[in-house]
Structure 1
Amino acid sequence: MDGNGRWAKKRHMPRALGHKRGVEAVRRTVRAAREMGLEALTLYAFSTENWSRPEDEVSALMGLMKHFILSDLDEFAAAGVKLKIIGDYKAFAPDVVELVDHALARTAGNVGTTLAVALNYGSQDEIVRAANKAAAKGQITHDTLAAELDTADLPPLDLLIRTSGEVRLSNFLLWQAAYAEMLFVDVLWPDFGPEHLREALDCFAARERRFGGR
């Protein structure tokens, strides 16, 4: 979900407002994913590298995260959305951790769309953690390492979308993206909505996936 800062800058607004509009885009997109019947949607919300941003921006992001959970949890729980976290969210402040734990418990029994949110997540860190866990149990193989990834209980990654015109993965789902289709769109994240998600799915449906074969 890229482009919050640039969205705000283009409008001569503070970055915090861009992040706020980005949360609104999250809300629209999650609702659309559920209505379109997607099995899972994974959103990169806060990376392990985001800690290097200015303290006030990190604080604003934490505040928006808490507001989003408090304001939208009832709707998502009632709609059958199941929340999952990838990454080490326990590194956040105790009040954030408490809210996330409550949201996870509240939606644990849901069987609709799984909303996986990457919090304090970096794919390289995830792979190192998974390799260490697999090694502690025995031989490292493709299957034993994959079983220790944060996404082990999610379906295979089919489509990876990055907004704002940037064409790179930025340490997101590197292992999982091995044979995923990728789509890089110019729209800034705060402007992203159901129509863009539908266009992405139509593009995905038109692609021929061979997974290395002919």
Structure 2
Amino acid sequence: MNDSQPFDIRGALIFPGLLDREAQARLVEQIRAVVAAAPFFRPVTPAGRPLSVRMTSAGSHGWVSDRSGYRYERRHPEGMEWPPIPSLALEVWERAVANARAPECCLVNWYDAEARMGLHQDRDEVDFTQPVVSISLGDDARFRVGNLSRGGKTESIVLRSGDVVVLGGGARLVHHGVDRIYPGTGTLLGKPGRINLTLRVVT
């Protein structure tokens, strides 16, 4: 893990290149084990619209979305328990937010070349004093950060493989999203696409 010094964008802390290439490759192997135990699925919104990302989770809780709403569940939609959070993801958490409670969910999002994530807040958790930590792997992505309320000025930055973002403190509930993926900008995954991990304290 690199000695990355963070910088601030609208309250979000960006750790550029926190994970070196070797650590990224090891984390990808750990994620593949997660996906083998709890396969990717494509959630739908409460209105029935499919998300453009596919996802799964690790930890005691996993995030799901369907016509019943957005929420955390202790089991995958196919019925199996979620696998443990990858050890390297836990190391990133300790490095980025050492004084926080241990994460209970590691959400794994797979972005193909067409996937996006609109501006949203992470607010399905209970304790908003605890941060959300995001890890980027694979292709570059344009990450946008807004405000606590919807609308107003936003700023964007290109996240690269190995970058880590922390949403905490006054920025814990800022709106954020992914405008686009830049296919082929990364070689880590062996094919175009991006993996994003978000670690959260759920309860």
Practice problem: Consider the structures 1, 2: one of them gives 15.8 for mean count of other Cβ atoms within 10 Å over residues 108-115 as calculated from the coordinates. Say which. | Solution: 1
Exercise. Output the label of whichever structure in 1, 2 has the greatest value of mean count of other Cβ atoms within 10 Å over residues 12-19.
Key: 2
Quiz item: When you work out distance in nm of label points 7 Å out along Cα→Cβ at positions 76 and 124 for each of the structures 1, 2, which one comes out largest?
Solution: 1
Quiz item: Out of 1, 2, which structure matches 0.65 when FRET efficiency 1/(1 + (r/R0)^6) of positions 52 and 156 (r between Cβ atoms, R0 = 35 Å, to 0.05) is calculated?
Solution: 1
Quiz item: Out of 1, 2, which structure matches 14.9 when mean count of other Cβ atoms within 10 Å over residues 116-123 is calculated?
Solution: 2
Quiz item: If Cα extents along the principal axes in Å comes out at 41, 38, 36 when worked out from the coordinates, which of 1, 2 was used?
Solution: 2
Exercise. Could you tell me which structure in 1, 2 was used to calculate helix-only ellipticity at 222 nm (-39500 (n - 2.57) for each DSSP H run of 4 or more, over all residues; to 500) as -4500?
Key: 2
Exercise. Consider the structures 1, 2: one of them gives 4.1 for distance in nm of label points 7 Å out along Cα→Cβ at positions 140 and 188 as calculated from the coordinates. Say which.
Key: 1
Practice problem: For the read-out mean count of other Cβ atoms within 10 Å over residues 20-27, a value of 19.2 was computed from one structure; give its label from 1, 2. | Solution: 1
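Every read-out reported here was derived from the displayed coordinates using simple, explicitly stated rules and does not represent laboratory data. Predicted, not measured: the structure shown is a model, and the values here were computed from it. Cβ atoms are built from the backbone, for glycine too; each structure is taken alone.
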